[in-house]
Structure P
Amino acid sequence: MNKIEKALRAMPVSVNCYYGDPTLQWSDTMTKLNRLAETGHTGPVSVITKGAIGPERTRELSNLNLPGLLIMVSISELPEEFEGVGHAHRYETLRNLREAGVKCFAAVRPLVPPYNTSEEVITRIFQRLQAVGCEVACVSGFRGDESLVEAMKPDEKIQWVLRVKQMTGFDQVLRIAKENGVRLFTRVSCAVAHLTGQKGTVNPYWGSPQLVRCAEIGCSMQDTCGPVEPDQEVMDWLRSIGYDLEWQPAKRAQCSFSSDDRLKCQSCCTTCFVQKQPMVIVHNARTLGDLTFCRFVLGGTLCVKPGMVDGGSQDVGHVAMVQERTGLSVHCINTWFVWANQLDKCFGCRYCVSSLYLNNGPVGCAPTDLINLIAIGKEVRCEK
């Protein structure tokens, strides 16, 4: 196995995480998971769901040869006007997975004040998680701005309280989680890294531990999570695709922003251009998707283009350079390389942003398939 194949096999992949829950297209979900197993994928592979995974489906998952497979079950206890799908079966899904030895955790989100942020509701959530044996949870709020909410056209009776890149009531959630024996994380990638036995996350949150609350949650990776120096051979492969890369070594530093003034910083922690850190400058990146793809392939190296922020455009997650060379829709969102089919219907959650960013159609592939797809794309251009 060469370094390129190894790097692609280690990328974090999410299967059918776009419009259309993976349980609503189970055959397609399993086809993708089996293909990843065939390619020898070693990195995290997620199935993110609000649907039901019973004993039969659990057996299918447990039989897969995917060491990084984990199921992320969304838990919210939001009222029906927010989510058109029930709650009880989600806890049973976690119970089934735990009993079968399939790695899983609860994604307690979105927390939307005041609908599911009272002590009563949070306590109920974590008591139920404890009852089904769920030991890990990740918590976050609803993320968006006024224009995003306006585009969703929520009913007037729904009073949206928005929190951009921050969440209120964390101390209460952490306390209740601890009382019920559930290890809490504030970032999905950190929970994933913990469950899959990694020393650090591919999202460079080591630069902003006070925002991620590493100390408060007692993160298991505090002593090992840190900057990743890029491999030269992998850098050269990215250059062969067309990326203009420059490695800039530096001393590790810590972000100065606190949760109180976080909104004053435009940059995302995972593509931070504000704090001087060890980083790869991607001079010709067109989207955050390009930066994220480079970071994933490099195994977590901070990849940056100064001044590049999420402006809300529909192509924010598109891996533009790779799409151009393969003719395939290739997307990287903050935590995942996306391999997804898209359906016409899902569960109808009112806070869903997928319809605002996506067009129907398949996205992605098994990461190692990109090697041949890119090579074929080069040949076609040469013939022209």
Structure Q
Amino acid sequence: MKNKNISFKLNSNRITYLMNLYSLNRDEFIELIHGNRKRIIFTTNQLKHALIKKTDVELNVIKLIDKTFNKGLTWYISKRDLPDPKQSSIFFRKDSFNSELDFESKKMVTKYEELKIEIQTLCKFINFTPKQIISSYSIKDNPKQVAHEVRALYNKTEQKLIEEKIIKKVNTPKEFLKNSIRILEALNIFIFEFIETWNKKNKASFNGFYTTPNIIVIKRQKFLRREIFTLFHELAHYLLKFEEIDDVYDNEYNNKNTIEKWCHEFSFYFLIDSFKQEFVNLSKTNSNNNFHKDVIHKFYKNTYLSYSAFYTRLRIENKISQTDYDNRIEDIKSILEKLKHEEEQKRRLERELAKEQKIDFFPPKPIESNLFKEIVKINYFEGNINESRLRDFLHISDKRSIDSVIY
């Protein structure tokens, strides 16, 4: 018997859940699953009958649906009830976000929300409750003071991890980002970084999000200082316990959203750390004092904030005129565009050289969550998950021995 003749009944509640999750009507659902295919194998009318009259659907149609949503073939026909949508997805808990989200972006967020549920299950298996170590705050608290308090705990945790030789002192933005992830993990916050390949057509339209109770996801960016700023912006959301999906820019100064302004201010003053008072004491900047270029360059070298972040904060605090600010930002953008072009050229040449020499070209890898890895390993050692699940969770290929990862 051929696969196309094997038929099943769809679980209408699950298909409806997907349509609601991605804000699709029936016509849009059909268009999405067919993509660029010229031949339509499943129509809107057939979908309607499958959902309302419970008519059977051929296996090749279910495969077509799964090619889009990646849930596994049995997910669409399982009779089990789904959990409360508000518990399973931020898209049912909130109506709007600080980023315009297309299908691929929503799919990325959903992937990490599903991982969150897996993490909660894995933690229960080993009786581990990741208690909140950092205090919670409210929008009424002064973000500068909160940044000072949280930075003190961060610095104390950093010193402890250095003494335990878990991390080393940093010299570069990449090392600082990695250390920051390790430090926040020690404070029971799960941090996940994802990298989109250079040739991916549909890229995520957000660069960070926070979902309760303790998950932060950030996207690798061309300029790591922006990614660092995003990480601590999302940490601010964690402190406020306010879920958000963000398109964070460190040069955004006219945001009227009170929470976003709070998170931006926290991130800036957290990262400026011991140079806070010197920055606060700066006089108004203009051509007469050369826009404080020397002192801002010193801040840049000794913190992990960008030049645009410094001038944006000066604009927010009315220490630079709008015209001068616009000119400084344009100059910075021109320099960054040149650096971005040079980096892209370098990466292109590396790929071409590897191809010519028939050498495997390895794309950059995201910074892994050691906290998550440890929880998975403990579950494996205690027999709660098998080797297949271990490989799935830790992205270990079948060709690679698990011993090199788990020991």
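No lab work stands behind these numbers, since they all come straight from the coordinates. These numbers come from a predicted model, not from an experiment. Cβ atoms are built from the backbone, for glycine too; each structure is taken alone.
Each of P, Q could give P(r) over Cα pairs in 20 Å bins from 0, in percent, but the derived value 28, 62, 10, 0 comes from P.
The greatest value of Rg/Rh (Cα atoms, Kirkwood Rh), for residues 21-172 alone among structures P, Q is that of Q.
In this comparison of P, Q, the computed figure 14 for relative contact order in percent (Cα under 8 Å, 6 or more apart) is attributed to Q. Each of P, Q could give distance in nm of label points 7 Å out along Cα→Cβ at positions 61 and 261, but the derived value 4.3 comes from P. For which of the structures P, Q does the calculation of helix-only ellipticity at 222 nm (-39500 (n - 2.57) for each DSSP H run of 4 or more, over all residues; to 500) return -9500? The correct label is P. Taking 16.3, 49 as the value of Rg and Dmax of the Cα atoms in Å, for residues 181-340 alone derived from one of the structures shown (P, Q), identify that structure. Derived from the structure labelled Q. Taking FRET efficiency 1/(1 + (r/R0)^6) of positions 101 and 229 (r between Cβ atoms, R0 = 35 Å, to 0.05) as the criterion, the top structure among P, Q is Q, with the largest value.
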